[in-house]
Structure P
Amino acid sequence: MFERVEDYPVDPIMIGAEYFARDPRQDKLNLTVGIYQDAQGRTPVLEAVKRAEARLVETQATKSYLALTGDADYGRLLGAEILGPAHGPGWVTAQTSGGAVALRVMAELLAQMPEPPTIWLQTPTYGNYVPILTAARARFATVPYYDPLRREITFERMLDGLKAARRGDVFLFQGVCHNPTGADLSPDQLAALLDVLEERGIVPWLDLAYLGFAEGFEADCAVARQIAERFDEAVVCVTLSKSFGIYRDRAGALFVKARAADRERMHRAVSAIVRAGSSHAPDHGASVVRVILGDPALKALWLAELEAMRARVAGVRARIVAVEEAEFGTGSLGYLAGQRGMFSLLPLTEAQEDALTRDHGIHVVKGGRVNVARLGDGDIPWLIRAVRDVTRAP
């Protein structure tokens, strides 16, 4: 029977990690990993998380199942933090196993509608969107977002592409720290995009994976709050893996804003899809978040630790630019300082990308994505020299 199983596409990040593991060289650099790391290459457990976990050990009274849509207090606290005053009874909320499950639940809900909408994606965009939407059998199309060789957002082309969208279609986009490009919309561009979505009746579907890594947690919630206040229907998916450093604990949420007449049906639909899939979300990570957000002292500690991570990533970006200018007198990577979050795309052709790994031992995700948070001070000149070498005209 199993000989009839077809080949499935492999995640480029997993391919990159596998190639790195196979590389026999000692002098090699892994920029494929999609998690925050400090200058020593470690992903630390935040002190606020440790304290919250200790409290849970002492006080948690049961390990029984939660409701299909999870812990109501977690959803309430998280919704208030991210969506602000506009969060409330108008939103259907589900605790999910990270952001990927929130995305999958919504994709299945849209795919199962009698007249499924088209989900519009930016390109390039997060590598797992297409596998998730494909697995859910959702209908999707793409619009251009970023030109990696020109190192710029193709904003007008994106808006032009959305002219093909119909009323009731959905636009799935990232709020801050765009993955994989690191290039975020400016406030004016965001305002113009929301105008287009509202005028054309396109439902915004916002994915938030890096809250706190752009300008700080409060500022990074601004786009979600604008959408929450402005639209009658909206979707917000959240993962807290990066913001709290709890990758393996799978804490996320799905927020769906619906009109009053539709909310009960939406809640039943979300519950049914959760039941048929993950059934019940894991609760440890979400409980940690609930404890932290519900305690002013722990929340202040967490925000300080999150700010330290944000500052380190921004500092790495600035140092790349400074080192290139000081040591090489060039500014080919200067655009990195104006981008945000852990990821950016190097302006490389496929052949240059291959040469970067083959000749210099620097491993990147296919398409040139690098995790700048992985770079230590000694790695920065290495990367700059390697990029200069592979992009030098023959």
Structure Q
Amino acid sequence: MADLDAMLAALSREPDVGGAELRAWDAADRYLLEHAAAAWPEALAGEVAVIDDTHGALALGAELLGAEAVRVHQDSIVGQRALVGNAHRTGLAEPAQHPLSSVVTPATSLVLLRMPRSLDRLDAVARAVAAVAGPQLVLLAGNRVKHMTPTQNEVLAASFARVDVTHARAKSRIIVGRDPRAGVAPPAPVMARLEPQPGGGGDDSRREVVFPATSAALTVVAVPGVFAGANLDIGTRELLATFHELPPFERAIDLACGTGILAVALARAHPRARVLATDVSAIAVESARLTAEANGVTVETRHDDGLSAEPAASADLVVLNPPFHTGAAVTTEIAHRLFADAARVLRPGGELRVVWNSHLGYRPVLERLVGPTRQLARGRKFTVTASRRR
């Protein structure tokens, strides 16, 4: 496996965040590739589908190990861009991206899946695979042991008649799915009606959350696997509670939009404004599109790494409930990058409104990257601030 070692060593996380302590692959990626080569060589030599590869290790590794064809589906646009860059670095062919519904074909012999932590996402992937798989297909789903539970076996068993578990190796494990069940259908998005409700995350203030402009309920639509599902997460609730007072805007952006609840609230508040919902996750972007459609408002949606496709000085308002992890690693670097992105895109005098975990102390960072920052709300868990672009 010397060639595999050299390929893995050449991989980069770019454009993902992460310092020297984070690599573009881990022991679970290596285990998946080596187990496929040792236990399923004939399947590996055929058409291989790779799902939710983080930075390209699985897709490029399968190609290196002799796969006849490699098809890829990655939800994250950062993962997609990392795969492209790593294909160039290693001199390997860049595999084509496909929607989840068509990444597997009847000719696919092997699926390499980076096991998602979301059970809803795992169920959606398993169903999409089983729905079109040939009878001989083998699914290998791997991750670090600390992120795996017996419930994942049960989820896979709904789509595969035989589910086996390998021995742990280097704190990683693989679940093997075989004999795809007939008649399995992909799950539909979940729709829920969110009524105005008390805010504050329980221990914080009890102010009312009112969806702006209409004071009416909001319908949220969640594609399986999206953050918070068809629910109103506490951070978004805290941010919404400040929407009774918004600055004037003609162009507003819901950055890291999730299901698009904030974007819909902005579109309701100012029907003539242009509102953009953007997220690194394709699942989130599709959820935001469906949520806007369900509420009868116009929201542009975009799959993007931050605001890389947005012109400088083009927006009056950016609202943000930033993520605090990349994969399993907790980091503030993502939030800092998004703050800088917002600063670039905001016009002078424009506003970045952010909710963040109070213990993170983001205010000095916001002052430095964006401009003068004032506190709008603070509780034990969350703080909401407004930063004015210099």
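Each value in this text was obtained by applying a stated rule to the coordinates, not by laboratory testing. What you see is a predicted model, and the numbers here were worked out from it, not measured in a lab. Cβ atoms are built from the backbone, for glycine too; each structure is taken alone.
A value of 3.7 was derived for distance in nm of label points 7 Å out along Cα→Cβ at positions 51 and 131; which structure in P, Q was it taken from?
P
Identify the structure, out of P, Q, from whose coordinates FRET efficiency 1/(1 + (r/R0)^6) of positions 235 and 379 (r between Cβ atoms, R0 = 25 Å, to 0.05) was calculated to give 1.00.
It traces back to Q.
Can you tell which of P, Q yields -13500 when helix-only ellipticity at 222 nm (-39500 (n - 2.57) for each DSSP H run of 4 or more, over all residues; to 500) is derived from it?
P
With mean count of other Cβ atoms within 10 Å over residues 59-66 as the yardstick, tell me which of P, Q scores highest.
Numbers: P: 9.0; Q: 23.8.
When mean count of other Cβ atoms within 10 Å over residues 59-66 is computed for each of P, Q, structure Q gives the biggest number.
Could you figure out which one of P, Q the value 11 for relative contact order in percent (Cα under 8 Å, 6 or more apart) was computed from?
Corresponding structure: Q.
With mean count of other Cβ atoms within 10 Å over residues 43-50 computed per structure, which member of P, Q shows the largest figure?
Q
Of the structures labelled P, Q, one was used to calculate FRET efficiency 1/(1 + (r/R0)^6) of positions 3 and 267 (r between Cβ atoms, R0 = 41 Å, to 0.05), giving 0.40. Name it.
On the way: P: 0.40; Q: 0.20.
Going through each structure in turn, the value belongs to P.
Out of P, Q, choose the structure whose coordinates give mean count of other Cβ atoms within 10 Å over residues 107-114 equal to 17.0 when calculated.
P
15.2, 45 is what came out when Rg and Dmax of the Cα atoms in Å, for residues 75-258 alone was calculated for one structure; which of P, Q is it?
The read-out was computed on structure P.
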